[in-house]
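The following blocks contain the structures, represented as structure tokens.
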Structure 1
Amino acid sequence: MEISINGHKANITLDNEKTIGEIMAGIELWLADSGHTLSGLSIDGQAPGASRLDEVFSREIGGVKTLDVFTSSIAELTVISLSEVNGDIDEYENMNFEDKSNFFNIWKERTHARFIEDKLPELFSLYANAFSSGGLSPETLRSITEERLREVKEPLDEFKKIEPLLNEICLRLVDLPLDIQTGKDGRASQTIQVFSGLTEKILRISKQLNIQGYFTGDENFFSNMINDFSEVLKELLDAYEKRDTVLIGDLAEYEASPKLKELYAAILKKSRETADAQGEK
């Protein structure tokens with residue numbers, strides 16, 4: 001049997017696979033790390049309908065001459081889906097109260113909404129909240145959606161813009177225990193919120209840069225750095241909740257601040273090297 005992916009012959013050696021489903025399971029594992037997702041398949045030139053997939057996957061490979069697999073870029077599908085949401089927000093905003101109350105039940109069945117639920121569950125929760133109970137204003141939803149679009153369309157440019165805020169919050173982290181001790185709870189809370197939000201953004205864009213091939217050859221290195229920093233972040237937030245100012249001071253000054261800068265610098269350096277090699281500006 002000849003297997004092709006997006007029209008190109010795939011170098012896949014079959015071992016003990018007996019059904020189409022077993023072959024597809026292996027391909028989907030590979031796709032999970034490639035930044036692509038399965039979008040269709042064809043057997044001997046025939047594309048099965050969605051209702052027949054269970055039947056196709058259980059089909060034994062004996063007698064099958066060609067298996068053509070088609071994939072789509074997750075980044076491209078994300079851009080398409082989030083762009084569709086902008087239209088959904090306009091639609092929701094112009095509805096009357098009664099129609100708004102049922103909008104989420106309609107919206108969640110749309111193809112792009114299902115994609116967001118699968119690939120961006122935390123974002124889906126925000127949309128679900130807004131479209132079911134009006135928890136967020138349309139303006140806020142648009143702002144969040146546009147930010148996520150920038151992260152996917154131009155991840156390196158969006159990553160570069162973080163640096164001034166990164167430097168500011170790292171300075172504020174050093175002052176965090178003193179702010180707590182002197183009763184500046186509002187400033188301390190804001191520092192933690194901005195630090196947490198910035199960290200989430202760095203991790204999101206890092207994931208996007210990885211998906212789009214900026215970390216080729218260094219995936220494990222960055223994965224280890226991110227895991228190491230995530231542990232420091234957890235310890236700092238736990239210490240903040242307990243108001244342990246001594247531990248907060250040590251973690252903020254000697255762990256969280258320098259490790260966040262180190263993580264940012266390493267990701268930026270590798271991404272720029274990749275962009276230069278690919279001829280990007």
Structure 2
Amino acid sequence: MYVKYQSNVERHRGYISTHRVDDTYSALYKAHENVFISIGKGDGNGNMKETMYKMDTVEKNLLQNFLYVRNNGLLFNKCNVDKNGKATISDPDTGRPIYIGDGIIPQVERFASKYVYNTLSVDAFQTAISMMCQKAEKAEGNKFVFICNEKMWHDIQRTLGSWLANFKTCGTYLWSKAANGYVNVGATFNSYEYAGNTISFKVDRTFSREYGDNKGFGLFLDLTADKTSGEPAIEMFSLKGGDFISNKLPGVGGLDGLSSGLVASTVAGSKLINWGYSGVAVFNPYRSFILR
């Protein structure tokens with residue numbers, strides 16, 4: 001008797017990208033940032049009531065923009081490194097190479113199973129679940145995440161609503177009568193179960209901006225962690241302490257526009273910089289499915 005062990009190991013090359021967002025503002029703007037405009041408004045018996053409109057702070061807007069840029073980069077970026085390890089983009093002033101690593105979508109697209117539909121049907125979900133289960137560790141009990149754009153989300157709602165109505169499985173899914181006698185019609189479908197496996201639907205407007213509103217796009221992902229090491233299916237990488245760095249360049253008036261002291265610029269304004277290093281790895285891109 002003998003025991004034969006088989007294993008298959010693949011090595012994928014990835015890179016960490018640099019994400020940076022800058023914002024500048026004048027000293028006068030910063031001094032008046034708290035209150036943007038006041039409007040005298042008549043109230044009651046002609047009494048004047050002042051309404052204050054506050055602006056978002058520069059720091060808040062800059063942080064939101066940085067997170068938006070980084071998240072979109074980790075999702076959609078395409079690698080710009082050739083087979084020799086050289087970046088195809090460089091800084092025009094310094095000549096330093098700019099490395100861009102693949103995001104989640106490009107990593108998945110190379111290996112994912114794909115299905116193109118003209119009219120969405122329940123058969124498409126069943127096909128996707130069947131193919132995902134072939135790559136999973138077990139045949140049933142799997143829970144898959146399905147991230148889609150708004151067009152696909154509405155296609156899903158119409159498809160599952162029609163499916164329930166045609167088979168007349170349970171009327172309470174589609175209508176209910178309120179206490180006031182009015183009838184509420186409709187339902188929101190956020191999951192589908194087939195052959196002991198479940199897919200959960202999640203709409204993401206980021207996909208709508210990238211792929212448009214006229215064509216549906218959806219991504220099935222198996223986010224089951226590695227059973228041996230506990231390693232997650234998708235993981236972000238960075239340099240130690242380098243995932244988020246914030247720097248400030250004060251000008252005349254200081255950071256708040258009204259301060260004395262040392263400055264780094266003779267301009268009556270300041271600059272804020274948010275930047276950091278980040279890359280993402282999909283450890284098993286085969287366990288995915290794209291529906292268009």
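Where a number appears in this text, it was derived from the coordinates with a stated rule and is not lab data. Everything quoted here is computed from the prediction, not taken from an experiment. Cβ atoms are built from the backbone, for glycine too; each structure is taken alone.
Out of 1, 2, which structure matches 4.3 when distance in nm of label points 7 Å out along Cα→Cβ at positions 11 and 131 is calculated? For distance in nm of label points 7 Å out along Cα→Cβ at positions 11 and 131, the value 4.3 is produced by structure 1.
Computed over structures 1, 2, distance in nm of label points 7 Å out along Cα→Cβ at positions 35 and 163 reaches its largest value in 2. Looking at structures 1, 2, which one was helix-only ellipticity at 222 nm (-39500 (n - 2.57) for each DSSP H run of 4 or more, over all residues; to 500) calculated from, given that it came out as -21500? Answer by label: 1.
So mean count of other Cβ atoms within 10 Å over residues 227-234, computed for just one structure, reads 14.8; which one of 1, 2 is that? Derived from the structure labelled 1. The maximum of Rg/Rh (Cα atoms, Kirkwood Rh) over structures 1, 2, that is, the highest value, falls on 2.
Assign the value 27, calculated as relative contact order in percent (Cα under 8 Å, 6 or more apart), to the correct structure from 1, 2. Only one of 1, 2 returns 27 for relative contact order in percent (Cα under 8 Å, 6 or more apart), namely 2.
From which structure (1, 2) was distance in nm of label points 7 Å out along Cα→Cβ at positions 27 and 195 calculated, if the value obtained is 7.1? Of the options listed, only 2 reproduces it.
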